[in-house]
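Visitor: Take a look at the structures listed below.
No lab work stands behind these numbers, since they all come straight from the coordinates. Only a predicted model underlies this, so the values are computations on that prediction, with no experimental measurement involved. Cβ atoms are built from the backbone, for glycine too; each structure is taken alone.
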Structure P
């Protein structure tokens, strides 16, 4: 049996919150969902009845095995749609999240598996978050911020924090996107800025602030 849009939104929110702190409180979920605590309690009762959460009033709650599986399926759909919108339809990183929030509720499994195959089984979405595979497994490739990377060693961009329009404009100017290969050629001690070379382009200098929010690792993220 499928879940309503509202139920899916709650399941996904609980999953993200419990990743950070284990059990989740009603107030934490209320703040996250921007919903009154009474509405949260009503939904938790529904989710408990469907065996999706372990919930005792005043003791916090977390997803059951069934609930966690449902959350991962929702996240898989969301991140595959984000990849499709960015990679195939060329929407920018800021736009894709809101659209994927709607598309993630299309729960036809055959459609999602075909979409995954069509996209050549991407491991990361446009923001660098791992996409669960058909079995719910996610890539756990170690990544570090660019300012911590070694000199003259090829790095692949795997994630960029804080995707504001201004940041995306700056990254686009430097031709930096998820999967972009680059090298650090020089560090400047004065202000922590670094000189990078992006593929065949001439080296450019970026600020320490920017380097700290670009995450990289040693392997390509797209395949």
Structure Q
């Protein structure tokens, strides 16, 4: 579902020096897999997800989603593919403040023609225990409710790949478990999940973990035996 080959990404530091975030990354995430990308804050996990999700072009290498080389597409075709095949769960939720919860969930389907999108949105909101909040605005929700709304938005439209950036970072244990269980169920149903997290407890929900060492001139994404409770 997701294939990275020789991917490299760097930024220019304030002093003009090149800061290499990761180099020569090769990674496969197949249908039915839940993979955790782990490492300390600032090590490049969020950058990796943006590259995988067609939102940040790498300096070199190829990224394929569902077999399509996404950065070989025009910007419009790439945006369409992202909307159809990729769902995002953000740590900061990124809900549109002037839309209701239901409208936020439905927003990504406007251009896709998803069959019975309103009914599916209502079903997801009920599933995550916020059906009664459908007409509220994000500012009227708790932190956990906002993340569950973001999760419903990501899953509506049945994407093949879900990218989750620290999805439990702002949540209590109960709400964190709701999110992790939903991601696990999505993978078991044949989807692919790549989750960025620094939390070893959250990583235990994944099938395997990959590790980012941290920013340096020779940073590499490497796979190694996971910590207790996780697979590698």
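Visitor: To test your reading of the models, identify which of P, Q gives -13500 for helix-only ellipticity at 222 nm (-39500 (n - 2.57) for each DSSP H run of 4 or more, over all residues; to 500) when calculated.
Guide: Numbers: P: -13500; Q: -9000.
Label of the originating structure: P.
Visitor: Have a look at P, Q and say which one yields 30 for relative contact order in percent (Cα under 8 Å, 6 or more apart), as calculated.
Guide: Numbers: P: 16; Q: 30.
Going through each structure in turn, the value belongs to Q.
Visitor: Match the computed value 3.7 of distance in nm of label points 7 Å out along Cα→Cβ at positions 76 and 204 to one of the structures P, Q, and report its label. Before the final figure, lay out each step's value.
Guide: Working: P: 3.7; Q: 5.0.
Of the options listed, only P reproduces it.
Visitor: Moving to a separate point now. Taking 12.7 as the value of mean projected area of the Cα convex hull in nm² derived from one of the structures shown (P, Q), identify that structure.
Guide: It was calculated from structure Q.
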